[in-house]
Structure I
Amino acid sequence: MRLNHRLILALDVTDPKRAVELAGRVRPHVDGVKVGWPLVLAGGLDVLRTLSKTDYVLCDFKIADIPNTNRLIVEQAVDAGASGIICHGFVGEDSVRACVDAARGADVFVLVEMSHPGGLEYSAKYAEDLARVAARVNAAGIIAPATRPERVRALRAIIGRKQILAPGVGAQGGKASEAIAAGADAVIVGRAIYEAVNPAEAAKAIVGEIRSIVSR
């Protein structure tokens with residue numbers, strides 16, 4: 001994934017028309033859009049096909065099943081235009097490897113630790129092991145919490161030069177600059193952008209915050 005702005009918009013909305021409009025408004029300030037179940041269940045895979053014509057689409061299905069089922073899901077996502085896919089790591093190395101093998105060159109990011117408070121209950125306890133799984137199967141990178149920059153820093157030491165994408169900025173309390181300073185390659189931001197009066201300006205402000213601490 002090419003990161004010029006180090007910002008990805010999470011399109012966690014359920015109106016396909018609004019999603020496409022939002023993507024267009026923020027396009028000059030983001031590196032891609034993240035599309036998850038709320039939007040796909042509302043608009044079907046056609047919304048992926050539409051967005052993928054102009055944007056890097058990170059398909060956030062948080063895939064978590066046996067290897068064969070994971071393969072089938074990844075194939076459908078890639079066929080619909082996904083440039084990247086997010087899968088869970090806790091299902092084991094064979095299931096994560098199946099995602100990488102089925103991606104046919106698309107990026108696979110392994111979710112190793114959730115950004116919400118509940119992420120501390122279970123995922124945080126095994127995040128380092130899951131990051132090692134991501135490294136072994138040659139995934140493009142991992143998903144780690146912007147809400148806990150110290151965890152991003154610890155996971156960076158394990159994952160090496162692979163990419164770290166960090167959700168949780170804004171509504172969940174994370175700060176973009178802190179996540180980037182801790183070692184994240186990019187942040188994933190949803191409500192702080194798409195609920196703003198001017199989404200493009202909100203995205204631009206986050207990019208400015210990031211650039212205030214790094215040169216890109």
Structure II
Amino acid sequence: MVEEQLANRGIKDLGVMEAMSRVPRHVFVEESLRHKAYGDHPLPIGDNQTISQPYIVGLMTEALQLTGKERVLEIGTGSGYQTAVLAELAAQVFTIERLKSLSRKAKALLDTLGYTNINFKIFDGTYGWRDQSPFDAILVTASAPDISKALTEQLADGGRLVAPVGELDYQKLVVLTRRGPRVSRREIGFCKFVPLIGKYGWPEAG
């Protein structure tokens with residue numbers, strides 16, 4: 001997976017590749033899908049959510065430029081796979097999931113795997129985690145029409161935020177970098193994520 005889907009497609013950060021080689025991706029999906037766990041595609045994890053394809057996990061993580069000292073906010077715990085990759089590379093991870101069942105399942109699994117630097121919260125992630133801010137890096141694992149001011153305000157000076165932004169069926173990966181009061185913006189690729197449901201995201205269907 002690391003060689004074919006990361007290195008061969010332009011991922012250069014050795015730390016990211018080593019972290020993804022350590023995290024056992026197959027334990028984050030249902031047993032019936034484990035034979036597909038390392039393929040170049042997302043997989044369903046229940047509750048209309050998915051585990052992102054390895055390349056996208058690598059691309060987004062690389063864009064955060066983690067060195068091991070950072071406090072990272074993740075919006076959308078999901079299966080916990082991306083959370084684990086972040087925990088391998090950062091000092092502390094703060095992860096928010098609005099779906100109680102997913103958050104509890106991910107926490108149980110990540111605890112079993114021995115991670116002690118992850119903080120969990122069940123809440124509307126579009127608000128961020130203000131009382132723990134600022135964060136050196138913020139990763140959003142679901143798509144929104146744009147990046148909310150609530151999140152950019154929680155980004156530390158010099159920090160980076162990566163998020164899929166666009167329509168429900170088509171998005172671009174956006175990287176924001178804060179330098180004092182200024183926030184620069186660039187795009188690093190195309191993607192398709194499940195919608196980010198919440199106050200500053202998409203409304204819940206039905």
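No value in this document is a laboratory result; all are computed from the given coordinates. Model, not experiment: these values are computed from the prediction. Cβ atoms are built from the backbone, for glycine too; each structure is taken alone.
One of I, II was used to compute Rg and Dmax of the Cα atoms in Å, and the result was 15.9, 45. Which label is that? Among I, II, the structure yielding 15.9, 45 for Rg and Dmax of the Cα atoms in Å is I.
Looking across I, II, the calculation of helix-only ellipticity at 222 nm (-39500 (n - 2.57) for each DSSP H run of 4 or more, over all residues; to 500) that yields -13000 traces back to I.
Quick check on the output: 39, 27, 20 is Cα extents along the principal axes in Å, for residues 43-130 alone, derived from one of I, II. Which one produced it? For Cα extents along the principal axes in Å, for residues 43-130 alone, the value 39, 27, 20 is produced by structure I. Looking across I, II, the calculation of distance in nm of label points 7 Å out along Cα→Cβ at positions 171 and 195 that yields 0.5 traces back to I. Structures compared: I, II; top value of Kirkwood radius over Cα pairs in Å, for residues 27-82 alone, i.e. the largest, recorded for II. One of I, II was used to compute relative contact order in percent (Cα under 8 Å, 6 or more apart), and the answer was 15. Which one was it? Corresponding structure: II.
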